[in-house]
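Student: Structures incoming, each one as structure tokens.
What follows draws every value from the coordinates through simple rules; no lab data is involved. Small disclaimer: the values here were computed from a predicted structure and weren't measured.
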Structure 1
Amino acid sequence: METGGDDHPIRVLLCEDSLGFRMLASAWLEDAVDMDLVGVAETGAEAIRLAAELKPQVALLDHLLPDADSSTLVSSLRDAAPGIAIALVSGMPNELLAAEAGRAGVEAFCSKASEPSGFLEIVRQAHAASRQ
């Protein structure tokens, strides 16, 4: 089981503007024994503030937020919390999301249609990629 290092859970920040998916994803993250949901943001600005304050290891970032584009937000999150790994989530098809993830320079991505296990796996993948 992958943890945040030294047998500590991976510290995760969720940034999602959709209430329904935010609640669902939060429940999945809270149930994962190897993860600690340290913050939840509804906007890019709130995510940047929380990242600076909470220093999460992984940010799960909705690809489409009303106040920020993902490429700019990725850069701002990395400035706020150096070493943070970022995974994009989106309702768009994986082929399109893969292209956007490549442009944004994130460690992992997945569709919001993924099973809970796949969703949690991208947190682990992003965290592992950032530690290499």
Structure 2
Amino acid sequence: MLSVVQRSRLNSLGWIIATILLGLGSRRFRSDLPWFIGEYAGDTLWAAMIYFLGAFLWNRARTVPLAAGALCFSWAVEVSQLYQAPWINAIRATRLGGLVLGFGFLWSDLLCYTAGVALAVGIDLAIHRKERARFGQV
């Protein structure tokens, strides 16, 4: 089940765009969402987007190393928020820099990233299970 697959880059791009739109929407409409979703959806979706970005770039990668890479990258970005030098805070002060690098370290974000990568892996596996069944490769 976790073997090498050839992922569709177009499919991965679609998931990247969908997670970005959902993540931005979760931030924009945060006050209209239930508290738990408004608080944690953005970080969860950010990590899922990192997984799909990896699937787009390395479309033949095995699922486990891809997930581990996405999780390590996400956690590294979170840990980098402990570093508060003026030059990196200037980058964080921009809209794109803030979206990518975040602002302050939170332990809960590590849990959100883990959940986001797990969600993306589940979607990825479901897509490929369906594709293999369609082509008689189950």
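Student: With helix-only ellipticity at 222 nm (-39500 (n - 2.57) for each DSSP H run of 4 or more, over all residues; to 500) coming out at -14500, pick the structure among 1, 2 it was computed from.
Tutor: That value comes from structure 1.
Student: I would also like to ask the following. Kindly point out which one of 1, 2 the value 2, 12, 24, 27, 22, 11, 2, 0 was derived from, the read-out being P(r) over Cα pairs in 5 Å bins from 0, in percent.
Tutor: Matching structure: 1.
Student: Another one. To which of 1, 2 does the computed value 30 (relative contact order in percent (Cα under 8 Å, 6 or more apart)) belong?
Tutor: Structure 2 accounts for this read-out.
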